[in-house]
Structure I
Amino acid sequence: MTVKTFVVRAFRVLAVAEAFSWAALLVGMYFKWIARSTELGVEIAGP
């Protein structure tokens, strides 16, 4: 594996992880502000 291939693969993995954390934060914000049920999702996904 070349350095360029490693960097591209690492970037993709981190980008997917960021996308999942962003989606989790949106779900947590829904439960905090719209459903008014819990702040747990926001505390976990976006402290």
Structure II
Amino acid sequence: MTYIRLLLRVGIKVVDEWQKCLGYVRGSNIYVRGYLDLRVWSLRPRA
């Protein structure tokens, strides 16, 4: 019983960290995309 409980606790911790990591990657991807869009927009010659 305790072994299963320990396994569950570790699993929940791993999933939590994984979700945090995913959220961070997603956030940084949005940031990078926005930065690149800004660079392209500023480098584009004004019409």
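Since every read-out is calculated from the coordinates, none of them should be taken as a lab result. Note that the structure is a prediction, hence the values are computed from the model and not measured.
List of remarks:
- For -23500 (helix-only ellipticity at 222 nm (-39500 (n - 2.57) for each DSSP H run of 4 or more, over all residues; to 500), calculated) the corresponding structure among I, II: I
- At a computed 2.17 (Cα Rg over 2.2 N^0.38 Å), which of I, II: II
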